[in-house]
1. Computing log10 I(q)/I(0) by the Debye sum over Cα atoms at q = 0.09, 0.11, 0.16 Å⁻¹, for residues 39-158 alone gives -0.41, -0.51, -0.83 for which of I, II?
2. Out of I, II, choose the structure whose coordinates give helix-only ellipticity at 222 nm (-39500 (n - 2.57) for each DSSP H run of 4 or more, over all residues; to 500) equal to -2000 when calculated.
3. Kindly point out which one of I, II the value 24 was derived from, the read-out being relative contact order in percent (Cα under 8 Å, 6 or more apart).
4. Of the structures labelled I, II, one was used to calculate log10 I(q)/I(0) by the Debye sum over Cα atoms at q = 0.07, 0.10, 0.16 Å⁻¹, giving -0.46, -0.77, -1.38. Name it.
Structure I
Amino acid sequence: MQVTAYAKAMVAASLIGLSCHAAADQLRLKNGDILTGEVLKKEGDAVEFRTAYAGVIKVVWAEIASLDSAKALDIVLNDKERVEGAFVSLDDVEDGRAWIKLENEQYRDIELAELRYINPSPELVRGGYKWTGRINVGGTWTQGNSETQALRLDTETIIRTLQNRYTAGAIFNRAEDRGNSTQFNSRGYAKYDHFWSRRWYAYGVTSLEQDRFRDLQLLTTIGGGSGYQMYESPNLNLSLEGGLAYVSERHYTDPDKNYAALRWAVKYDQKLLNGFTQFFHEHEALMSLEDTRDMLIYAKTGFRFPLTERLNASTQWNVTWDGSPTPGRKEIDSTLLFSAGYAW
C-alpha cells in the first residue's frame, strides 16, 4: 500500500514536471547547450531570456540554432513585416531556421537571421510610439533676518516612434532677496530627429532664451545636422551630435549680434548600483564661425535617485559659459540644484 502510494506520488510529480517543462521556452545553442525558461524580447543583437536559476540573461542571437516558445510572440522581420505566433520544433528544421505556428494554425518557415525583433517596445514598430517625460521642481522660501524666495522648474518630454523622435523642454528660474530680483531667466527648446538607420539620424533644433542678468532680452538659435545614437535603452543612453546653427542675440543694453555657428552636443545617462541611482550629463556648444570668442556652452551633470516608481529626487550642477559676455557680466554662471521630480 505504501509502495503504491509512493509510486502514485512519483508519477504525479513526473507528470507535473513534464507539464512545466513542456510549457517552458527553450533555446538550443550552436554548441549543443539547451536553455529552459521564458523568451522576453529581442531588440538588438541578443535575446533576453528569463531563467529560474540565473534570472534574466542575454543570449547572443547569432549563437542560437533553434528555439521553442510555449506561447505566441510578437515577431518583426527585417523587412518590417509583423507576425504573431509561437516558435515550434519540427523534425526537419535546420540550424539557423525556425517554424512559427500562426494564429490560424498554419506554419511558416523563416531564417533566424531574418528576425529583427521579438516583443518589441511600441516605438520600434511602425505606427507605435513611446511617450516619456519628466517634471522637476525646486525652491526656497525664508523669512526673518533673511527674506528670500527662489523657484526653479524644468521639464522635458520625448515622443519616440520607429524612425522619429520629438523632444520639447523648458527651464524657468526666478529668485528674489528682500524684494530685489537676483535671478530671472528662462529657456525653451524643441528638437526633431529622423533616423535613417538604426544608429544615425538627422536633426533639427531650435531654442529661445531670456536672461535679464546676462543682458539677454532674447537669444534665438536654429540649427540642424546629424547625430549618432550609440546606446538607447532604459538603462543606458548616449548620443553625439554635430552640425551648424544660426544664432541671434538681442540685448537690453549691448548691441545685438547675429552669426553662423558650429554646433555639437552630447546627451548621456546611465543607471548605476542596480538602478539605485541614475547619472546624467548633457552639454551643447555653439561656436561662431566668424569669431571663436562668440561661444556658448550649456552643461548639466548630476544624479537622480528614485523614490517611487514615478517620483525621484535629483541633484545637479548647471553651468552656462559665454565666451564674449556683455561688458560688466561674467563668463560663467553655475548653479548647484536639489529638486524633486515626477517621471513617466
Structure II
Amino acid sequence: MLVMEPRWIEISRPCLPEGVPVPMQQHPTYGAACATLGSSLRYFEMRNHAGRLLGAAQVLERPVPLLGRAALLSRGPVWAELVPPSVRRDGLLSLLKRLKQDHRIVAATPEPCEGADPLAGSGWLKAVTPCHLARLDLSADVAAMRARQHGKWRNRLVRAEGAGLEVCQTPMSENPGHWLLMKEADQACARRYRRLPPAFTAAWVQQGGKKSARLFTAQKDGEPVAAMLFLLHGTSATYHVGWSGPEGRRVGAHNLLLWGAQNWLAARGMRQLDLDLIDTRNTPGIARFKLGSGADVVALGATRLSAPGTRFFAPRSRKVESRASIGQEARP
C-alpha cells in the first residue's frame, strides 16, 4: 500500500506539539499580539499517516508597498520530539516553498537542527548572518543553577542580597503607558538599541491574560530602583524588558531580580528562560551580564530571504556557504 509523505495543511487555529519548548515567536499569544498591531496570521500543521502531529508553524503576514504580501516564519516550525532531522529539514523547505506560491517576499529564521542551520546550502539568500541568544536551563535544582554563575556575577548577587532591597513580583498591567515601559523607552533611546514598542507588551498581556507576563521589581525605601519583565509561553519564558536606575546599578539589583525570577519560574514548571540575543559589539555589558548568569549560548539559523531579485544572488550565497563548510571540515 502506498504511504503518503507528510505534508503541510493550513488550519484555522494554532495547534502545537505537546511537551516541547515553544519559542516566543511561535506561541499563539505572540501571534495574537502581532495581529492587534496589524499583522495577519496563518497556521500550518504536519501530521503523519496515523494522524500524529509532527510539526506546526505560525506565519506572520504583512503587505509591503509596491511589492505585495510578505510572510515571516520566525523560529519555526515547532517539531514534536523524536522527529528525525531529515524530516525537519525537508519539512521546513516544503513549507517555505508553499509560502512562496502566494507571497512576493518570504523571510525565515529557523531554529537549529542538530546544532546546524537547516537552510545552509539550500540556495536561500542569507539576508542576516546567524545570531546567538542566551538561554538559562531551569530544570536543575537551585544549588546547581547558582553554581553555574560566573564568580563576579555571583559576587554581585551576594552584594545585592545584602543591600536591603525589597523584591516583589506581580502580574504585568495591560497599560502601554506603564512606568517600566516608559523608563525602558527612555533607556533604549539613550543607549540606541532597538526594541518592541510598548503597544506590543500591552497586546501580549491583553491576549494572553495576567498569567502571561510577570514583573519583578526591586525597591529601596519604597521607590523602585530596577525592574525586569518576563513573558511566559508554555513551559518557556523570555526576558522582555528591563530598567535600572543609578542605585539599582550600584548595588547589582538586576542580578537579584534575575535570580529571583529564575527560581520563581522553575518552581512553576518552566524548563528554560531565553535572555534574548547576545550582541557583544553594540551592548557588551549586557552580553556579559547574560552570560555571567550561567546561560548557555544558543545559535539560531541565519535569516534567509526570497524576494524579487534575490534569485540572482542566491547561487553566489550557496557557493560561499559551500566553501565555508569545506574550510571548516578541513580544520584539525
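FYI, it's all coordinate maths here, none of it is from the lab. If you're wondering where the values come from, they're calculated on a predicted model, not measured in any experiment.
1. Checking each candidate, the match is I.
2. That value comes from structure I.
3. Of the structures listed, the value fits II.
4. Computing log10 I(q)/I(0) by the Debye sum over Cα atoms at q = 0.07, 0.10, 0.16 Å⁻¹ on every structure in I, II gives -0.46, -0.77, -1.38 only for I.
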